[in-house]
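These are the structures in question, set out in turn.
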Structure I
Amino acid sequence: MLESKLRTRMGNKVSVFGGTGFVGREVVNALSKAGYDVTLWVRRPERYRDFALFPNTKVAQLSSFEDAGVLNVALSGVDIVVNLTTDRLTGPEKVEEDELVHVNQKLKSAIETTGVKRVLSLSQLGASSDQPSCEWTGLVAEVDGLMHSVINADVTIFKPSLLIGEKDDTTARFIKQLQRMNLLLVAQSETLVQPVWIHDFAQAMVGSITRVEMFGQKIEVAGEERLTLKSLAELVAELMQKEAIVFPMCRLNASIMAKLGAFAPVVSVSATQLQMLRSDMVSDCDFTKTFEFTPRSLESVIASYATPHSVRERYSFYRKEAGRNVEELV
């Protein structure tokens, strides 16, 4: 009842920035399912017309963050801003590193000018002002500082560990590499992560909009299982039933492969991985206690898109026989 009253008072109109990628699609979907009136702001709306298929969702053009007047118009009457500009998987809409802080300064000013009351902003575990501003985590920390200091708005910063799902930039690359050969090279192999399913992250983020205890907080979002990237790669290989050799790739070779892009003989590494996964992304936070629902297990998430179909059916049978929830694999 209290949450319903707070939502009514807070408003229902949401603007999403940086939402065309891996994170944004799930967050927009979750906002739509929750009944929010969503506008996704992009430079080229014609490329993202499929987002309009989500109920209560429209795609609108914002050609630049430079024009304060245009940005103020975009936020006129908006109740909630979801800032996903730090997402590196937004394709041609990506805000480049050297523009990230400037763009968020502009966005902060527009939020304050138009009187937006609620702000949710994407960060990542490990982002800290102790890091050099020239490094990715330092840049993200600057963005966190800008958003956290928005005047007259209730702000929540979300700091997730590695976000995974069918079209992510880590496990999906491992799968693609293993489909080519039983040899899997892993960059940043000793980095520790606590993967979170992107669907669970989106649900947690949207569910936090009306939770007063989240206001003014920087919330760490981590899964229940902690492992190295090499161990994660080995789990992917196991679920694919591949007798693969998994071993570390040095940073120099990984950088070369990342620069080659689509022409690289090794597809298990990307520039985004090298950028975001240089440091451990772990936390002692309790996901279930914080967000009031249990996240899906790492094994069941990856199995849902990595395991061959016939094997997946057998896997479901064995889970059922063991008394575990088969629907986790749906």
Structure II
Amino acid sequence: MERDVVLALRALGLGDVLAAIPALRGLRRAFPDSRLVLACPEALRPIVTAANCVDDIADVRSDQVGAGDLGPSRDFDDRIHTVVNLHGRGPSSHRWLEGFSAERRLGHAAAGWSGPEWCEEMHERQRWVRLLEHNGITADANDLHIDPTRLPVPPARSADAVVHVGAALPSRHWPCARFAEVALDLMERGHDVLLTGNEAEIGRALAVAEAVEAARGPGGPSLRVAAGQQSLAQFAATIAGARVLVSADTGAAHLASAFATASVVIFGPVSPRVWGPPAGPHRVLFEESLSSGDPFSGAPDPALLAVTAGDVAGALDSLGI
């Protein structure tokens, strides 16, 4: 017997999809007899599968999203009963979902959509929980944790400490010299350190490693570079198995939240009030009064630059690292 399909759209990056997990779990409970499909980039399948909150993924490439075009609405064998816009406020995401002619639409208020008004200053996890609650669906913004044993590769203690040197946008590029200071500090505390990032961030990781090697003495804990060498599943397993993560506000930080791995997260320009970690073994560093608020700036945000390696050391002390 064919099942009705509930199609949720979240065609964004790693951190964005992790922020939608509480809402997806609420949908799963609200529609137990339907097939819940998440429209998101196929590359995120290992994480979405580990989160155990949907039945399948419909691939929507992030490069299409960047161009403001989600592409044509794809065909489904089963009937689309409900569409849920967890992507944004519209109009392009609304239009994409309208292409399925579903009986029910859940999204923020717009022409043809009955829902709550968009609220700019709201935590991202709470935003989508609020949307569901407006439609009588219960969800918990703190229901974000992922069992790391569900990853396709087991949690790995590749290093005690992971220092993630990258970020998707230049506005969140904390200086390499400061990452090097943090890595040295972690090694002086007795921790092996792994430098991570994607292929585009290999140069940043190597610059950090070079600065560390130039300043450190012989022997002691190890420093390794894994930037550009890990699949998403391997990267997630590394964070799940680490004792602590230090990074800017990136997908790496959201993975640490999902796995309850201790983290120190350096924010700017976007506020932790919107994207910050939950309560737990996480520390946020943010000089709000200096923030430009412009995530698309071509230079590191002043709020980010106001955070020093000493600030990170203090946060590590408070975590008992």
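Coordinate-derived values only; no laboratory data. Remember, predicted model here, so these are calculated numbers, not experimental data. Cβ atoms are built from the backbone, for glycine too; each structure is taken alone.
Hey, helix-only ellipticity at 222 nm (-39500 (n - 2.57) for each DSSP H run of 4 or more, over all residues; to 500) derived from one of I, II reads -9500; which structure? Derived from the structure labelled II. Computing mean count of other Cβ atoms within 10 Å over residues 41-48 gives 19.6 for which of I, II? Going label by label, the one that fits is II. Can you say which of I, II returns 1.9 when distance in nm of label points 7 Å out along Cα→Cβ at positions 129 and 249 is computed? The structure behind it is II.
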